[in-house]
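Next come the structures, one after another.
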Structure P
Amino acid sequence: MAADPVPGQPPYIPPLVPVKTSILVGAHNCPLWEGAPTGNVWQQVIKHPERTPALGHYDDTNPEVADWETKWAVEHGINFFVYCWYRSGRAEAVDTRYAGAIEALKKSRFVDQFKFSIMWENQARDMSSWGQSGVSGEADLLERLLPFWTRNYFQHPSYLKIDNRPLLYIYDAYKLSKDLGGPANVARAFDKMRELCRHQGFDGLYILSELRNTNSDELAFRKQMGFDCIFEYCWPVSDPAHAVESQLASIRKMQEISPLPQLVTVSQGWSGWHDEGPSYHLSPDQFESLLRQAKTVVDAKPANELGHKILLLDCWNEWSEGHYLAPHREYGFGYIDAVRRVFSAASELHHDLLPADIGRGPYEQPVK
């Protein structure tokens with residue numbers, strides 16, 4: 001639990017007013033927004049002042065920041081975050097980067113009213129040393145990484161589990177295949193991971209693969225690797241004028257041809273980290289239209305499928321890459337108000353509280 005405020009400080013964030021949703025709604029969460037000396041990540045946001053978060057250039061390792069984000073999420077029908085999770089350092093250990101946001105959530109006074117999960121960003125920066133961000137082999141995966149995830153995340157009461165199975169999202173299927181020596185080896189390792197999770201009291205493990213296209217060879221490759229499901233981190237759009245229609249066409253095509261179940265993801269926009277594009281930017285009204293149509297796809301899936309129970313939003317806070325839903329300067333609460341309208345039967349009339357409304361904040365961090 002977060003510490004009580006010092007006497008004389010403004011009142012603390014009031015209790016959450018959660019809204020019930022028809023399905024579980026999750027949002028990808030980018031945890032790069034740590035304070036100085038890593039404030040350089042905000043440079044791209046300074047170039048786009050309309051993206052400025054309501055929390056300012058915040059430090060996401062601050063539990064009070066996690067409290068605000070949790071409050072805004074659950075009061076608008078977002079049930080969990082999918083945090084990007086990065087390994088770094090030695091192959092013979094598990095060192096992390098940018099894990100402070102998860103730790104801040106675990107310290108949040110509201111954590112028992114929210115869920116989280118992780119997406120393993122297994123992208124090695126050094127191509128000659130896969131163990132730094134990926135794995136050095138099956139033993140590394142089963143004897144180091146999985147126990148670390150189990151101890152620090154899966155066993156936490158707020159880690160998202162469906163059918164008593166934690167959800168593990170994996171970003172790069174090809175690098176994992178290379179790390180383990182081919183797709184058949186990955187499939188065997190996945191089976192061992194599921195069995196080890198059963199020994200820890202779970203009923204297995206859901207393992208999901210990121211894929212943002214409808215290439216049949218890509219889908220077959222992930223099927224061979226033994227993934228349970230596919231999802232998208234974001235949807236690329238080549239024609240910004242038809243960004244809603246393009247995403248829906250891809251979602252429906254995936255539903256039609258995929259040999260694996262699909263966890264539907266909808267994207268608010270994209271620019272690339274340095275505006276390399278191709279870029280698009282939906283308004284809250286366009287985003288709401290996309291949500292309503294995507295929900296019909298989810299509702300039509302077989303009741304026993306994971307994809308019938310969950311929809312993912314892209315992204316809560318990828319401010320530099322131009323896809324974000326959290327309250328910000330241009331549209332305020334517009335995107336998450338749309339989520340509330342589509343997935344909750346709660347009254348549209350509600351109060352969107354900002355830190356300044358109760359005299360708290362600001363949460364600005366130094367930016368070089």
Structure Q
Amino acid sequence: MKPLRVAALSAAALALPSSALAQSSVTITGFFKLSYEYIKLGDYSGVGHSGEDRVVDDFSRIYFRVVEDLGSGLQAIGQVEWRINMPKGQDAANGEDWVGLRSKRFGTLTFGRNDLYYNQTPSTIISKGSLRAWNTSIISAAGGGGTLIANGSRTPNTIYYQTPRWGNFDVIAAYSSNPLGTSEADIGSTLRRGWGINVTPRYMTQDWGVVYSYWDAKQDASPAHQKANRVWGFYQIKRFRIGAAYDWSKIKSDVTGVTTSKRNAWSVPLSYQTGRHNFWLEYSQAQNDKATPGSDGAKMWAVAYAYDLSRRTSVALTYARIKNDDAAFYNLWYSAAAVGNADAAVAPGEDPRIIGMTVRHAF
């Protein structure tokens with residue numbers, strides 16, 4: 001079913017001329033996605049059981065998108081991404097939320113919250129498989145797995161610009177007045193001022209693509225300074241797709257000048273689709289951090305199969321595992337955060353793994 005098109009609020013509609021009504025719309029779309037899974041920590045350092053079975057939400061969401069034609073090829077646009085944690089009965093409007101202007105000639109400019117850098121990957125396993133299997137578990141974490149680059153989530157306080165497409169090429173450029181926090185600390189404050197930039201040139205065709213992304217960010221009241229670079233691409237041959245990503249990230253203190261993390265990571269995701277059958281096989285690896293003592297690299301394997309019951313509904317089986325070195329504590333994506341249990345946090349040397357079934361329905 002196509003996304004539902006709903007007329008603007010009736011009270012406002014009565015005040016608008018008929019020409020404006022024909023050019024304004026609200027789109028409601030999204031998906032519900034939940035998993036039943038068993039998670040186990042290979043070298044559990046706590047007391048009691050080393051695993052648990054659980055029902056978790058894979059960031060189900062509802063999008064409210066608004067478009068109004070302003071004439072001369074210019075549109076006013078806005079979006080609220082409403083996140084729903086269905087098993088916990090919680091919700092939050094903390095997704096990609098923005099408002100701005102769009103023009104085929106000049107590009108798109110918005111203000112709000114945006115996904116920047118961390119989600120730049122050729123992996124598609126989470127489209128129907130478990131969120132915990134995403135390769136960002138490795139390539140978007142540093143410091144032995146203890147620090148997420150670019151929040152590992154949306155960046156707040158953003159000015160976001162996307163150029164028009166020049167053939168198959170475009171550029172995304174974003175600035176944040178405080179990328180690693182939700183508030184500002186400038187006027188009347190002696191705390192450090194935060195800022196961040198992200199620049200992502202992209203060349204995309206139907207069968208292949210290459211992307212580079214650069215991240216540079218500081219947080220209010222914190223000396224930590226993140227710098228990261230990522231190159232990724234994919235090539236598709238009929239139903240088979242191969243991708244590759246390479247990331248090098250660095251974190252240092254702007255107060256002491258000491259580099260606290262400097263690590264490289266890479267990933268190779270493979271996928272194959274035929275009829276209603278979808279297959280994924282991925283391998284990712286984080287090398288030892290050059291700025292930390294001990295052995296803190298990690299390896300990750302993920303495999304998934306999904307069957308499409310319809311164009312909108314699928315069921316999937318996923319297995320994912322991280323093998324941490326003795327001083328590493330990389331974890332499956334958000335396994336011990338919003339979708340999981342605090343007891344699923346990983347201690348150095350523990351090896352988290354999950355097996356689960358996921359149901360997804362898009363609308």
Structure R
Amino acid sequence: MRKLKFIISGGGTGGHIYPAIAIANELKSRFSESEFLFVGASDKMEMQKIPQAGYNIEGLWIAGLQRKLTLQNMMFPFKLMSSLWKSRKIIKKFKPNVVIGTGGFASGPLLQMANSLNIPTVIQEQNSYPGITNKLLSKKANAICVAYENLERFFPKHKIVFTGNPVRQDLLNIETKRQEGISYFNLDDDKKTLLILGGSLGARRVNQLIEKELDFLLANGIQVFWQCGKLYYEEYQHFNEKKNVQVVAFIDRMDLIYAAADFVISRSGASSVSELCLVGKPTIFIPSPNVAEDHQTKNAKAIIDKNGAILLRENELEEKFETVFSDLITNENLQTELSQNIKKLAKPNATKDIVEEISKLIQ
């Protein structure tokens with residue numbers, strides 16, 4: 001069998017990186033002799049995370065446009081030209097069979113160049129509201145794997161495949177791992193556990209909320225496992241001195257903490273939402289309002305509309321948080337209803353289905 005070659009681009013946040021790695025791992029298990037190259041933005045977290053997962057990566061000098069006039073914006077045309085030129089060089093040298101983009105700054109120039117060189121491309125769109133890059137790339141892409149319904153208004157209908165988002169395969173049977181999770185993270189088996197997720201970098205507003213409400217949470221007999229993100233760890237690590245509170249920058253075993261958790265408060269980035277559907281714990285989503293097209297609110301709404309989670313906007317936290325949280329932890333019928341409904345929205349075979357679409361394009 002001939003050696004297949006794949007270039008995958010995705011980065012900027014864990015939400016773009018982990019799906020890219022999941023797709024690569026699944027391709028590798030299906031085509032064991034294949035070769036992989038990742039392409040990312042040279043100053044972003046993918047430059048560390050991808051090699052840690054065992055893959056090679058090349059960096060492009062690219063960044064997004066800021067919303068106000070900055071020096072970075074004035075540099076954008078130069079960065080774009082540089083990235084297009086380097087993408088062309090990478091593609092010509094590596095000669096991929098298929099190029100796959102999971103979002104992030106680097107995937108724009110790379111897929112654009114692959115399209116112009118007539119190499120099949122696949123877009124994996126994680127959000128319920130696509131960014132401008134993927135809308136532009138979709139015109140020439142061969143397949144667009146999406147995680148939400150009703151994206152025909154953004155993409156050519158005949159190219160859309162509803163697959164769901166790739167998620168860590170170790171989340172598939174967390175029901176059996178509860179005791180392991182409790183002992184791994186040193187939790188009290190007699191207390192309910194609240195898991196707080198702010199994304200890989202952290203979420204300032206969520207952290208401020210937990211800081212303010214910590215005594216309220218503890219007074220309700222809850223133990224708190226708080227992933228504050230690496231940008232905020234120094235500021236919040238002193239709360240580790242409090243009984244029944246653990247503050248971490250990053251969680252190395254998501255499967256075990258999900259297994260141990262009873263309730264979750266989370267941002268609603270696409271990959272978090274997909275994971276939480278699989279995990280099925282009662283969840284409060286606090287979408288970030290500072291993202292393009294407010295897509296986190298739209299991601300959360302897709303779950304809320306099916307009565308699968310609770311939505312709290314940042315501007316409602318002061319007045320509503322305590323009431324909403326008390327209601328959740330005291331109402332077992334509500335907990336069961338949210339769990340059952342969010343689980344119905346899970347797509348456990350997403351990675352396999354995406355790789356199936358990629359396989360169809362191998363000439």
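Computing helix-only ellipticity at 222 nm (-39500 (n - 2.57) for each DSSP H run of 4 or more, over all residues; to 500) gives -8500 for which of P, Q, R?
That value comes from structure P.
Just checking, which of P, Q, R has the largest value of Rg/Rh (Cα atoms, Kirkwood Rh), for residues 252-347 alone?
Top value of Rg/Rh (Cα atoms, Kirkwood Rh), for residues 252-347 alone, among P, Q, R, belongs to structure Q.
Between P, Q, R, which one scores greatest on distance in nm of label points 7 Å out along Cα→Cβ at positions 76 and 292?
Q
No value in this document is a laboratory result; all are computed from the given coordinates. What you see is a predicted model, and the numbers here were worked out from it, not measured in a lab. Cβ atoms are built from the backbone, for glycine too; each structure is taken alone.
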